[in-house]
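A.B. asks: Presented below are the structures under discussion, each in the form of structure tokens.
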Structure P
């Protein structure tokens with residue numbers, strides 16, 4: 001069942017919360033790596049499903065936006081569920097569609113904002129991507145609407161914008177290397193990036 005909608009006081013409390021741990025980029029990436037290596041078959045299948053679906057629907061930008069956000073939320077659902085000690089159920093990727101409106105609108109805005117940033121050289125795009133990296137997890141975990149989740153992510157990340165931008169840059173580099181190794185490499189790199197961001201979210205916001 002979806003969690004109760006957070007009220008304004010709860011949202012402000014989340015935004016003002018200090019990080020529970022110091023920023024630890026290496027730890028987050030290592031945790032992402034370990035999760036994928038420890039659940040290799042399931043997460044590679046999950047990644048393959050995501051990539052194939054995105055290739056199919058990306059022929060039309062409207063259809064792409066309908067699927068991309070909810071599928072990303074679904075992947076975080078599976079990863080957070082695993083972090084809580086539950087088994088991986090690949091079919092749970094569909095759970096992201098329970099947050100359809102917020103996920104779609106967040107994906108549209110983040111794509112537009114980051115796209116504009118990448119037009120002005122690479123660094124602004126990376127910074128913008130870092131600012132909103134927790135939007136989908138917040139939609140899932142806190143049942144926030146799209147703008148509340150984006151703003152909460154932005155305000156929290158801004159406190160350590162340099163470190164989070166480096167973190168996002170490393171994830172982009174890792175996925176780019178995977179892309180250069182054709183589909184197999186990217187399918188391996190993608191769940192590591194999702195799991196690393198999930199680990200960062202857990203350390204910053206905590207898991208309920």
Structure Q
């Protein structure tokens with residue numbers, strides 16, 4: 001009994017590390033979502049006013065588009081942790097409790113697998129080792145690999161596109177962390193966490 005009491009916290013500690021990372025990431029995503037919504041609203045209002053007065057700002061449209069893209073991916077990551085993603089329950093809701101739990105773990109595990117696959121894809125696409133080997137010379141890297149990611153720039157903002165595309169690896173990593181935390185909760189390895197700051201109704205649609 002004493003030995004079990006001593007070793008149990010050591011076993012649980014890595015699991016809690018994952019859930020703690022997920023919860024902190026969710027808190028940061030909440031702030032990012034609010035900031036991007038504020039930014040998007042401001043951009044739209046400025047665009048309306050400047051167009052009405054006859055002095056449109058040409059780069060606002062592109063800024064609004066990229067704001068929506070970042071908002072969408074960050075919001076999707078947060079929804080993964082909050083279990084607000086879409087679910088088809090026509091089959092699982094008719095299963096016994098144990099089978100329903102197994103199906104839920106498999107479904108959540110598929111989210112983790114997808115996140116890891118997306119991480120691998122982003123690694124191959126952005127090829128940080130290759131660009132570093134080329135001395136961070138975008139033209140030399142493009143000539144060797146025919147990967148023109150680091151040479152492209154946006155049309156009106158004239159920003160490097162790779163900076164804006166960083167949302168993809170960020171989303172992949174965050175979704176993987178959130179999915180792993182959800183799997184641990186589904187396996188009853190850690191208690192289910194509450195999420196202050198997010199007002200969720202207790203409905204069956206939430207996974």
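Coordinate-derived values only; no laboratory data. Worth saying up front: this structure is predicted, and the values here are computed from it rather than measured. Cβ atoms are built from the backbone, for glycine too; each structure is taken alone.
A.B. asks: So mean count of other Cβ atoms within 10 Å over residues 57-64, computed for just one structure, reads 12.0; which one of P, Q is that? Write out the running numbers ahead of the final one.
C.D. replies: Details: P: 12.0; Q: 15.9.
Considering all the candidates, the number was obtained from P.
A.B. asks: Ok, one more. State the single structure among P, Q that was used to calculate mean count of other Cβ atoms within 10 Å over residues 177-184, giving 12.4. Spell out each step's value before the answer.
C.D. replies: Working: P: 12.4; Q: 24.0.
Answer for the origin of the read-out: P.
A.B. asks: A value of 23, 20, 19 was computed for semi-axes √(5λ) of the Cα gyration tensor in Å; which of P, Q is the source structure? It would help to have the intermediate numbers written out before the result.
C.D. replies: On the way: P: 23, 20, 19; Q: 38, 25, 16.
Of the options listed, only P reproduces it.
A.B. asks: I would also like to ask the following. I have 22, 51, 22, 5 for P(r) over Cα pairs in 10 Å bins from 0, in percent, for residues 33-96 alone, calculated from one of the structures P, Q. Which structure is it? Could you put the intermediate results ahead of the total?
C.D. replies: Working: P: 22, 51, 22, 5; Q: 19, 32, 21, 15, 9, 4, 0.
Source structure: P.
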